[in-house]
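Q: I've put the structures underneath this note.
Where a number appears in this text, it was derived from the coordinates with a stated rule and is not lab data. Just so we're clear, the structure is a prediction, and the values are computed from it rather than from any experiment. Cβ atoms are built from the backbone, for glycine too; each structure is taken alone.
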Structure I
């Protein structure tokens with residue numbers, strides 16, 4: 001007698017699990033559980049005819065507009081969608097894709113299925129990842145993966161282009177985030193109360209070697225920086241450079257206010273407020289580091305640059321495909337890790353150098369996102 005466990009393990013269930021990320025499966029699920037489906041229990045497998053499939057051709061159906069019944073390939077149902085509209089292409093993907101799925105109604109069309117993310121993957125606004133070779137414009141890219149955990153189910157993303165503003169005496173404009181002027185760390189001569197001051201080998205070298213959470217949590221740092229009261233007697237006019245150097249935490253605020261595109265401002269995954277200023281350790285991850293080889297709290301020991309090269313390859317490919325993207329610069333980027341009231345840590349993306357710099361100097365910014 002068929003039991004519940006055996007019913008769960010049938011081929012159709014396995015098919016649905018393997019292909020759950022594909023849009024055509026959503027269509028199949030809708031059909032299987034639509035009002036046309038027959039109410040059946042696990043004791044009997046439904047027939048294709050009961051589910052609305054037929055062996056007859058439909059003269060009004062597109063060549064690849066049929067959905068094949070998962071129980072009997074002789075039965076089909078016209079749903080009038082084509083494989084290309086679902087992101088399937090006819091290109092050979094065998095050289096670079098580990099998991100290729102065929103379109104169910106035209107096996108000549110295939111797509112690369114990725115259940116998890118890898119370093120260098122394109123990160124899309126819907127929370128999915130994909131190889132840059134498979135990008136076809138059907139989704140909106142917002143970043144590149146530079147760190148993964150839990151087997152690739154979680155990780156961190158860097159946005160596609162350096163953040164900038166119109167001029168050094170102007171505010172950052174999140175509606176126009178890619179201007180040319182660099183930005184200040186801000187809060188010059190103010191020590192953020194909740195942030196650890198990483199200012200010596202005693203409280204930093206071992207922490208870097210062991211990947212201490214305090215040096216790898218820019219999201220928490222950004223919240224702490226923006227929750228601080230700042231300079232209480234900051235009387236500089238907002239039209240001056242000094243205002244942005246002293247009176248606000250400009251770098252953290254720009255990262256927090258950033259959103260990739262106008263239509264994504266309120267998005268629950270990648271919208272405004274979801275991004276943050278990466279910590280020093282996260283910029284090291286973005287560059288590529290062997291933490292066990294770090295010999296000093298400052299400098300570039302342990303740097304290898306492997307991740308930067310991978311990320312830049314993806315950014316270049318996206319730019320060549322018409323996406324607003326730019327490679328990581330060889331200049332210095334601000335981190336959200338503080339040194340003291342006058343300086344914070346910045347990172348040389350050209351050679352992997354860790355250095356602190358006074359907060360009233362302007363440097364580059366990229367925003368990070370966790371998934």
Structure II
């Protein structure tokens with residue numbers, strides 16, 4: 001590495017990665033030496049296998065390794081933030097130490113950032129040329145489901161094919177004076193939602209098998225991820241669901257009132273539906289999507305009618321296809337229709353009404 005500040009700071013959180021770290025550092029050296037100046041910041045959570053000792057040994061041998069040793073297991077997200085404070089490069093790369101993120105992709109990330117003036121470059125498993133190696137069906141299902149949840153709930157997650165990636169590059173200045181508070185291990189989502197950036201691009205890579213050690217993914221991390229996504233979304237999906245439930249009460253109440261007043265079933269039904277649509281709109285406007293209100297309230301109300309009508313068509317179409325055409329259980333078919341209708345209503349409301 002030449003004199004002065006490096007172009008790239010590579011943050012590598014570690015916990016019991018003693019066997020993997022020397023291999024990782026050597027492969028990074030082969031990939032980047034002579035191409036781009038870099039430093040490797042190892043953030044170790046006081047690993048019982050003394051990974052931090054290996055980091056010091058590598059630094060003593062001339063590798064551009066800097067160590068940040070923390071007192072205990074504080075988590076990957078905060079490890080990245082602490083490493084960021086120590087980093088001096090213009091670009092930051094986040095990658096794991098377990099060799100599942102191939103260091104040979106690093107030059108491609110940097111080259112993409114420089115050639116396309118990208119603020120964030122994501123190493124993606126879910127684009128042509130990318131993939132995963134040795135995953136079970138359940139692991140693939142969990143990953144795909146988590147990606148789908150992120151893209152449904154967080155509009156910013158749709159800027160990349162792999163918002164769940166733990167291997168990515170970003171310009172350091174896009175997070176300056178930005179309050180990052182990740183919960184769990186998906187720091188990229190935090191950056192996509194909160195950072196100030198203009199361009200996101202993807203680079204394909206194949207996620208490899210772990211050579212040594214054990215995976216850190218568990219039920220606790222999955223639960224943290226769900227809480228993290230909800231927090232980043234300002235709990236809008238939950239609020240939307242609560243508002244929808246209140247709309248059922250309004251619907252039934254107005255229907256009862258109309259029938260009691262002798263307005264007839266047809267008119268009472270129409271009035272009850274319209275009343276629930278209006279009440280849902282008002283609550284969503286002042287509560288669920290309060291920070292996204294633009295234009296006149298009347299125009300938003302008109303667009304909301306369109307979005308919920310389309311959602312209802314989707315819900316009924318799913319029910320009709322499953323129950324009537326395919327002969328599935330009607331109750332299960334309706335439940336599936338309701339779930340998909342809810343997702344459609346949420347997305348349409350977000351995209352059309354409160355973009």
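Q: Tell me which of I, II gives 3.9 when you compute distance in nm of label points 7 Å out along Cα→Cβ at positions 253 and 325.
A: II
Q: Okay, next question. Quick check on the output: -5500 is helix-only ellipticity at 222 nm (-39500 (n - 2.57) for each DSSP H run of 4 or more, over all residues; to 500), derived from one of I, II. Which one produced it?
A: The structure behind it is I.
Q: Let me ask something else about it. Of the structures labelled I, II, one was used to calculate FRET efficiency 1/(1 + (r/R0)^6) of positions 53 and 77 (r between Cβ atoms, R0 = 25 Å, to 0.05), giving 1.00. Name it.
A: I
Q: So, one more: On distance in nm of label points 7 Å out along Cα→Cβ at positions 197 and 333, which of the structures labelled I, II is highest?
A: Largest value of distance in nm of label points 7 Å out along Cα→Cβ at positions 197 and 333: II.
Q: Follow-up question, since we're still on this one. Looking at structures I, II, which one was mean count of other Cβ atoms within 10 Å over residues 189-196 calculated from, given that it came out as 20.6?
A: II
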